[in-house]
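Multiple structures follow.
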Structure P
Amino acid sequence: MPDPFRLDGKIAMVTGGASGIGEATVRTFSEAGARILIVDVDAARARDLAAAVPNTEVRLCDITDEHQVQTLFASITDLDILVNCAGVGMVGNVEETGMDDFKRLFRVNVEGTYLMTRAAIPLLKKVRGSVLNMGSVAGIVGVKRRFAYCSTKGAVMAMTRQLAVDYPTQIRANCIAPGTVDTPFVEGYLEKYHRHEKEKIRAELNERQPLGRLGRPDEIAKLALYICSPAADFMNGAVVPIDGGWTAA
């Protein structure tokens, strides 16, 4: 009997694939036998990763640019899995969130996911492929001073469910909702907003999750592997928290 957690012969595309959860997903999918297209704007990191991980190729693309996305998909003929992992964040309540920042977060987190998914659907429909969106617990519960970020992740979750409803037998669409994960994304947040109190804020981030620690990128990637594998064939339209107990507390 074939291993249902293998991805042999599958082609996966991972946006934001050069770092953090995206990088861990690239590594995990490669180990499971997939061929992966690393989609990112960071050429150096993407190429270094491709040099280190078998069966990977780099596709430089700004997912917010419709022309670049169209050019990307014009270069491929087959796709089994799309993982929308690229994202940005900011700190601020509604009064602290300027229109430019609000639009920037929606442009990357929501419009980028939309553009990539819309372009991928014709290929995925041919093989009953899988769309996996990277949400966040910030789309399930409110997080203090994360007005724009929470808004975008709520939208991503709604988009996921809508895909499952619109294409119930043609594709599978699911979403992972991580808690706080130890990634360059979090390091960037600490450096930008808490440069002089990093360890204090890091301890608070750990304590916010009942397990008492941040998640690891590889833990999220293993869940991504399950959801995109044949083992999860009956899963569609699901939003799956992986948050150290945060949303249960």
Structure Q
Amino acid sequence: MTGFVNSARSYAITVPLPRLYSFRRCPYAMRARLGILFAGLTVELREIVLKNKPAQMLAVSPKGTVPVLELAGGDRSERLIIEESREIVEWALQQGDPQGLLNTGLVSANALIDRNDNEFKHWLDRYKYADRHPELSQLDYQQKGEVFLQALESLLAKNRYLLGSNISIADIGIMPFVRQFAHVDREVFYSLPYPNLQKWLRDWLDHPVFLQAMIKFPSWQEGDDEVVFPQITAFARS
């Protein structure tokens, strides 16, 4: 299972910029963009349309999912492709971690993110697309997803963030998925008995780094000018 490590492993600085294939609303891509922003890095961003994936992305990552980070060294033999959001965050924070996201409970953070990715995401998809999964009702899927939300609520009853008083990789790794759950039916989500989780999510939705991560960009097509991310020109409401 992929996990974050606080190791001395490093990657060579690349020229041109690392290239990130992303989709704004994908929670995995949000996770990757947050990692890049918290690391203080700059990348070339290619916003894609999932129904019309560019051949250039498929050439470097045939599995066709986002995010994909392409690191190009001096020649093609040095090119490195990172296809998992957690590994992109790890790579980014190994380049720089000014807020110490990797310093807080890595074992606990990895366990929590594993649970998010392997358990909560399963029920989240069925809750969001209940019509595609008629085996249970949407309410059933919601309640199964709430088991994980209850665990987060318990953690946030003790601390401002999931693992303490400071932001950790658990927060940026999990928040995009809680956001997606909430946005299935915001009225329902904010009526649930999870006040600490709701405050945590509201705070994240107003966080300057998240707003920067959610700036809208036009979809990339071959021949377009390079888009540098981040662009400190505007914030976008989610």
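Values in this text are rule-based calculations from the coordinates and carry no lab data. On a predicted model such as this, the values are computed, not experimentally measured, just so you know. Cβ atoms are built from the backbone, for glycine too; each structure is taken alone.
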If mean count of other Cβ atoms within 10 Å over residues 88-95 comes out at 22.4 when worked out from the coordinates, which of P, Q was used? Q
To test your reading of the models, identify which of P, Q gives 4.4 for distance in nm of label points 7 Å out along Cα→Cβ at positions 40 and 144 when calculated. Q
Comparing percent of Cα pairs over 14 Å apart, for residues 168-207 alone across structures P, Q, which is largest? P
Quick one: Cα extents along the principal axes in Å, for residues 48-95 alone came out at 33, 25, 14 when computed from one of P, Q, so which one is it? Q
24 is what came out when relative contact order in percent (Cα under 8 Å, 6 or more apart) was calculated for one structure; which of P, Q is it? Q
